[in-house]
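A short reminder: the numbers here are calculations on the coordinates, not readings from a lab. Predicted model only: the values in this text are computed from it and were never measured. Cβ atoms are built from the backbone, for glycine too; each structure is taken alone.
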Structure 1
């Protein structure tokens, strides 16, 4: 609970929802212009005219992450722009509510009793009006908003610094791969000749293992549990590479390392490993995620982005393969990057939690 007086939103703001108007994507494509077009969670395009000019607080009406305390539900717009019908348009009452303070408060309040819907949450105006918002004096509001701006700017600096560190580890991995290919020459081989596909399902032991998926960032817990025939799920044990054949073009590729817990993955995924004494699977994983692997994947893609790239398609690709000994040396260097990445990723998780903590401290003390 806040130590400040809590009042209904309507005591603090004027509602300008009459300014909003939806324009379809097709129509916006015909009318692209200089003015930003906003939706529930931020800018989604450009348009040739504007419906408001000034500073407003935009609060999602439907489709915003109302129940996730780490995500933004409200944001500020300034100048000439257009808001669609998926967001509320608010402005703090003169000398009663500061817009920046209001925006911070709306990203702190609890929406659990105000929103409805199961798959797409909605905040109707009648429920929004009843939201209880802290109401310190206007001077105090401005002080709180200024302090929060400064604190959150520092958090953003830290987040960007961590992102740069992650990018540097990716560049270092690419550098290790390229160096290994320049050392003592390479041999051009078909991927079909040097890789083995894992086709057999896990069988009755499926419940012993976590279900894993592949993302742009590598391996991650699957979003859904095994389907009707879990026995068909493929084993992904240490030393295997696996990918989503519908999303390989955007880098949804994973590798189970020696210190990772074995798991299972969807029977629709492609699971493979390097042939013994021919390809080191860790080396191949980083090659596949490098610019060289990306070029190979793109050269094999046919038709629409959503086309599946199964193993037989990937197997048509070619690779400049260094000796197995050179691969192993590079693989050891690549293994040393993993704890570095984990430490940075943990730091990013902690950084991402900080805005919520900062808002709580501002409004609950």
Structure 2
């Protein structure tokens, strides 16, 4: 397993480490529920340095990205970011990612850790027709996520600056200890927060500077366990759960980041999916006392199997079982579902994606 540059910091904090996307990552420190609630109420810092960063630059950079991505790259202004999907020829989702426009012809792509090699190979196959370059900076760059209502106060204090002007999906660059840090108003928790793209040469120092303000801002280190419960509460999809190479943006409720008025890989297949596919991603909340888990079978009121749970958990904030599921709507006309676990059926209702 690979390790991020912050591995030794996690060990010092007695983190429980697990394999995630080929990286040895912290799953929890003080406890998933404790960390989750601290993000919702105060502030938490996450090591997400396992994520991948690619840089695309050149005259055709915009045209190239517009061809391989679902969203409209023309809409990204300099110092702004955009949520997006890489789409294959069948309309399936290769990966979801965030694209940052750092200059007129320069972009940074942030991709999922488990998909770094797959995405890299796919993009290099497609770029041959375009006059632009792509480079992989994943091994030299780290990422710290600072999330929660105290996040702005924390980064303002640590960097002796005021980042209040950075609006949602905007970013700015600063120089810290002779290295550039990109600070973006983005995150994966459903709480206000920022993500810090940091050169690995100084990332330990940055982490320590943030963590040293633990008492002042009621801060805690947060592992991937709470990161998962936070994003499920927010209704955010996870690659390998809600989205994959066989799922279209239409089926995954991601048409809001899909522009069918432009020419891009897989757009015709996505159109076909809108007309022909009956499966759809939904959110749900348990009525019976039960904790849903990934791959649990789902049945309708007539005891017909209609889908599977894609992500499920017990919500630390709402104190109820919640999740997301891919449902076949061909014969389904109710918001009442039943989730099976060990031959026991527990009632749930379909709700909006975020609770």
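Structure notes:
- Looking at mean count of other Cβ atoms within 10 Å over residues 39-46 over structures 1, 2, structure 2 comes out largest.
- Identity of the structure behind 18, 15, 14 (criterion: semi-axes √(5λ) of the Cα gyration tensor in Å, for residues 79-142 alone, calculated), options 1, 2: 2
- Which of 1, 2 yields 18.5 [mean count of other Cβ atoms within 10 Å over residues 111-118, calculated]: 2
- For 0.95 (FRET efficiency 1/(1 + (r/R0)^6) of positions 215 and 263 (r between Cβ atoms, R0 = 25 Å, to 0.05), calculated) the corresponding structure among 1, 2: 1
- Taking percent of Cα pairs over 32 Å apart as the criterion, the highest value among 1, 2 goes to 1.
- Answer label among 1, 2 for the case where helix-only ellipticity at 222 nm (-39500 (n - 2.57) for each DSSP H run of 4 or more, over all residues; to 500), calculated from the coordinates, equals -11500: 1
- Structure with the greatest value (metric FRET efficiency 1/(1 + (r/R0)^6) of positions 15 and 87 (r between Cβ atoms, R0 = 25 Å, to 0.05), set 1, 2): 1
- When FRET efficiency 1/(1 + (r/R0)^6) of positions 31 and 55 (r between Cβ atoms, R0 = 41 Å, to 0.05) is calculated for each of structures 1, 2, structure 1 comes out greatest.
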